[in-house]
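Right after this note come the structures.
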Structure P
Amino acid sequence: MILTGLVIVHIVILLNLKFTAWPEIFSFSYLFNNGFDLYKDMVHPYTPLLTLLLSFLYKLFGYNVWVVKLFTYLLVLINDLLIFKITIKLTNKSKWGIFAVIFYVLTQSFLDGNQLWFDFAISTPILFCIWLILNKKYFWTGVVLAVAFLVKQNSLLFLPLLLIFANNIKNSIKLLFGAMLPVIPFAIYLYLGSSFADFFNWTLIYPSQYWTNFPNYVQILPTSRQLLVLIILFMPSIYLFVTREFKNKLLIIGSLLVSLVLIYPRFSFFHFQTGIAFLSIIFGVVSSYIKKPILIYAYLLLLLFLIPKDWGKSTRFIDDNSLLVEKSEKVYLLGSHSLNYVFSNSLPPKPWIDNYGWYFDIPGIQQKLIDGWKIDPPVYIYWSIPQTGNWYDLGVYQPTEVVKYIRDNYQKIEEQNGVEIWKLK
């Protein structure tokens, strides 16, 4: 009964916080549903499962923000239940599972949790992996880990930790066999689409060899306020690591440390959603050792005051959108976010490169885009007037080769709300 009430409170809080509707959560699926290969025809820097699942949901219900919200809140509900069950497994009392969920409600909700992104989407299968391995279901642990991998590739970093807790070679083989099965259909998809090279380029080679060299791409240091919040969040974990021993300590602390690694290359709490889930479990475990409940309540109250609030019902990227695309021909949006393709029911030519400097500054990528335009050009370019700032900043960066091609082959015909419209000559 208490758990049900907490889940309801969690969803009510999220419904009243500002929701971030990331453009890629819509545009990746929109372009896929309109015949774009995820790696050969467009930049898709993640494994495909979340995009494919959303593509199916959008086909059923349309490109509505409530599709994303309800899917997000379903994952939140499952996370609440998994955190509750895992904490009970570790402490043998439902009371401490309730405390863990209270911690999760307070932290996940207000620390960039009201949004769907790949880092949040992997938290559910990763928690499920921990639940399964605690129950010695090694084959299914592998299957679910593969699901997490197919949502975002860095989930694979949990594999060594899970293999350690498989205890022996036989169980490790079960886990690895389970992990292979869901990946086979994806490998067949890449083979049939001749997309192996494009997949490895966009999900592994380009991020490791080029993106990290782009100015300001790596932003791992938290702000002073974020650092203060992190210190408060980690206090129970430090206490547990230093002073207490329990059977699955290494598994839970290890999972938290892997979650920290997953933040790279940019620190933000929405990249740390899996870690927040493990911090919640650790708080539940630590609560079982604290003899004075007043300390637990004081800590939760401190969290409530420290965590920033963003109360309000506006939806980022949807309620604050002002660009109006009215052309039925193919268009390319230079400097504007990709959700506008979905809003206007318009399409770019293939290949599609989104407006990030670390994409365009890969050797040969701008020329690849231009070569595609020579065969199938966009009739209109919607060119957002650059903002003021460092050349590499979002909203400021201009791909020099693409800009030159536009100036040579298009003419400016109109301007609206800070966006220039250029038409093919």
Structure Q
Amino acid sequence: MASNLQRNRRRVGYGMVLGVVLLGLWYASPGLPVLWAPRASAKMKAAGQALFEHVWAPHDPLAGGDGLGPVFNANSCVACHFQGGVGGSGPNERNVLAFEALPSRDNPRLSQGLVHHFAVDAAFRETPAHVRQMFPAEREGRKIGSGCNITLLPPFDPLRTETVNSTALFGAGWIDRISERAIRHNELRQGLTKLGKELDLDFSTVPPGRARVLADGRVGKFGWRGQFASLREFVAAACANELGLGNPLMEQARPLSRPDYPAAEPDLDRGQFAALVAFVDTLPRPVAVLPDDPRERTAAERGKELFSRVGCAICHVPDLGGVEGIYSDFLLHEVEDRRGPNNDYADKGPEDLPPPEGHPRRAEWKTPPLWGVADSAPYFHDGRCATLEAAILRHRADAGAVTRAYESLPAGDRQALVAFLKTLKAPADAILASRGP
């Protein structure tokens, strides 16, 4: 009897140890890879494509509410997403002006939005002046601290504005399926790699990025700052903010001058919205296409090696979560160093009114996927870089060491690295776009 009891206890103990080990291995693993491509019926995709390309109008017969507006930036999805095919990126002519107001004494909550280019009524027209009026800068500096440790801060301006370029949507469904665990696992790997190199007294490595953790605990993957955790939410926000189309997830944007603008019925019903999401979800993924010319092919292949050697692949991870050729870690990094003598990128709000925990600093941006980059100029969040090399050279903050390594390469190697990037094409089977600027 005693021996049986001891054997049972040992089995339970072994089982508990095994369970702890398996749990630890699972926690340290990147999770399950993406195993299946996004799918939808041909009927659903066709209905979504029709909505994506539809030119919306006020009181549009396809809309269940008031149609386009009251404020908007374009009258169709494809007007801003057409380079390389339907669903691609947009040119600078389609950039939008985004604003963010950090918590201040007058406005203790974080505020975000867009300054819309157009309105259905001239009385609703928006300008940067409207935003400035809503979020004025402080006229006097502030004292913080006490006793002998008082610091005088300059007048605080809560308002931040950024010009934002339209991103390509190719392969968005694959991105939607990358697990949060894969992103977190890579985040941990970056941190451990940097720690290991610093222990070897190598302090020139790229600082690890950080996942954008939203208020509900999910990791953001969509938007230049990872504002959205899912493709469905991203599409809903684009409809509501860019076209003024209310939908099952989000109301239409209200004019800045009329926050009391009456609510309208959703313009897209559940079926329409599901079809639109299905179309974007199943947009083909970009591909790598090597040149036919042997010399150009050799140069591009060498450029791919150099891409990893100089450190580009630290943030632009080639494969993540089972998705090959994506070239992103989906983490926030400070890419461009614009903190000059005036420290214009500082976030120095009132100490008792900080931004939400984990909110991106002004200089932080999510690493954009590079697949399809050859057909998505201009580059950077604001579209200020006309060429790939200009975009590389603009990496002066966290990736400063990588940029310097690139600059130290012989001219031929620099050209080879850019040649590699030019092999990352928009999908060959993308639908031909018939509408642009």
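Read the figures in this text as sums done on the coordinates, not as results from a lab. All figures in this text were calculated on a predicted structure; none of them were measured in a lab. Cβ atoms are built from the backbone, for glycine too; each structure is taken alone.
Points worth noting:
- Comparing Cα Rg over 2.2 N^0.38 Å across structures P, Q, the highest figure comes from Q.
- Which entry (P, Q) yields the derived value 24.6 for mean count of other Cβ atoms within 10 Å over residues 126-133: P
- helix-only ellipticity at 222 nm (-39500 (n - 2.57) for each DSSP H run of 4 or more, over all residues; to 500) from the coordinates reads -17500; which among P, Q: P
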